[in-house]
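K.L.:
Next up: the structures, one after another.
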Structure 1
Amino acid sequence: MLGSSDLVAFVATSDLDRARAFYGEVLGLTVVEESPFACVFDAHGTQLRVTPVGEIRTAPYTVLGWVVDDIAAMVQALVHEGVRFERFVQMEQDDLGVWAAPSGARVAWFADPDGNVLSLTQAS
């Protein structure tokens with residue numbers, strides 16, 4: 001039914017200007033539309049709508065993720081932009097904070113300014 005329809009991703013923010021700077025300037029997504037109701041980014045063909053809300057209720061799990069070709073290079077580039085990668089005591093992560101999944105994929109997590117958990121994945 002929806003298999004041929006475009007997906008729109010949503011993430012909430014308590015500060016639209018701060019989120020615009022993070023997703024646009026730090027992560028490098030292109031702004032395609034702005035209004036008081038949302039800042040819309042092009043996330044490589046997927047529309048990402050960052051919407052202001054009165055109160056953030058961050059999920060304790062990943063809400064958005066990107067598949068990358070070279071996770072180590074991407075982590076280092078984001079660290080250079082001031083992004084801090086998450087560490088989880090129950091997971092063995094390397095010096096960059098990258099976890100090796102049983103499938104062979106490599107995953108790293110970071111948060112946006114509102115605490116929404118985001119991830120990078122390099123397929124095996």
Structure 2
Amino acid sequence: MITKGDLNRYYKEIEKHLTCPKKMQGDLLAEAHRLVSDFLENQPDATYSDVVENIGKPDELAEAFLKTLPDQAGVQEFRKKRTRHKRLTVALLLVVIAVLCGVLIYIGQTRYRTTVTEEITTIIGSEPNVTSEP
């Protein structure tokens with residue numbers, strides 16, 4: 001028998017694959033809830049795999065829902081906006097990481113500034129046990 005957690009996971013997966021505005025997502029998720037409820041009324045002992053087998057995999061069901069929308073241009077525009085948003089987020093994250101690395105390097109160099117020097121000492125003198133031969 002399917003659990004509430006399994007159903008929530010199924011709906012979350014559908015929602016993750018619905019690349020359309022939130023209002024449309026709500027309508028499509030409501031339709032998914034109706035489909036699952038109708039199926040479970042007829043098959044009360046159904047398992048998660050039974051739901052997936054009879055209604056469809058979440059990603060496939062979401063794609064089928066998206067194809068039924070009359071405003072396909074709106075769906076495409078939403079996908080483009082989402083892609084731009086993800087790219088902007090990644091770019092900003094990379095900039096923040098680069099700035100933090102730069103700050104850490106700067107602090108490390110100024111705070112722990114050490115100078116390496118080398119000193120050579122040469123001692124010139126006579127050795128006491130050395131004898132000279134003529």
Structure 3
Amino acid sequence: MGESIKPEDLAKAINSEMKRYADVVTDDIKECVKDAADEVKSEIRDNAPVLTGKYKKSWGIVKSKEDKDGIILIVRSKDRYRLTHLLENGHVKRGGGRVRAIPHIGPAEEKGKRKLIEDIEKKITEK
């Protein structure tokens with residue numbers, strides 16, 4: 001006679017496999033987030049305005065949080081953060097008139113979002 005599988009054993013096996021799959025997918029998503037952050041940083045550096053080069057070089061990635069469920073990375077200007085808003089959006093000059101905006105953060109962020117979504121979809125469909 002054939003051996004029957006108990007429902008609780010089947011449930012344990014399914015839960016175990018689902019947990020393993022979730023761990024693998026989470027690791028893949030973390031890698032996608034890191035790649036997207038690198039892409040955003042590079043894109044900002046490539047398109048940032050250059051006077052002395054210090055602003056362009058100041059961009060980096062900071063890990064805000066990482067646990068078993070995910071990761072939060074922040075792309076930011078380390079020591080020139082006061083300039084980001086002024087350069088991205090333009091500003092009024094002291095004696096009148098305006099300084100033109102040089103959009104370099106927003107476009108990089110949008111490109112990074114698209115890359116992240118595409119990479120995650122590709123990783124998940126591979127599994």
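K.L.:
To test your reading of the models, identify which of 1, 2, 3 gives -3000 for helix-only ellipticity at 222 nm (-39500 (n - 2.57) for each DSSP H run of 4 or more, over all residues; to 500) when calculated.
P.N.:
Details: 1: -3000; 2: -24000; 3: -20000.
Working through the options, I get structure 1.
K.L.:
Related question: Work out the source of 48, 13, 11 here, i.e. which of 1, 2, 3 gives that when semi-axes √(5λ) of the Cα gyration tensor in Å is computed.
P.N.:
Working: 1: 25, 17, 14; 2: 75, 23, 12; 3: 48, 13, 11.
Structure of origin is 3.
K.L.:
Out of 1, 2, 3, which one gives 0.95 for FRET efficiency 1/(1 + (r/R0)^6) of positions 14 and 78 (r between Cβ atoms, R0 = 25 Å, to 0.05) as computed from the coordinates?
P.N.:
Details: 1: 0.70; 2: 0.95; 3: 0.00.
The read-out was computed on structure 2.
K.L.:
On mean count of other Cβ atoms within 10 Å over residues 30-37, which of the structures labelled 1, 2, 3 is highest?
P.N.:
Values: 1: 10.9; 2: 14.0; 3: 17.9.
By mean count of other Cβ atoms within 10 Å over residues 30-37, the leading structure of 1, 2, 3 is 3.
None of the figures in this text is laboratory data; all of them are computed from the coordinates on show. As the structure is a computational prediction, the values presented were derived from the model and not from experiment. Cβ atoms are built from the backbone, for glycine too; each structure is taken alone.
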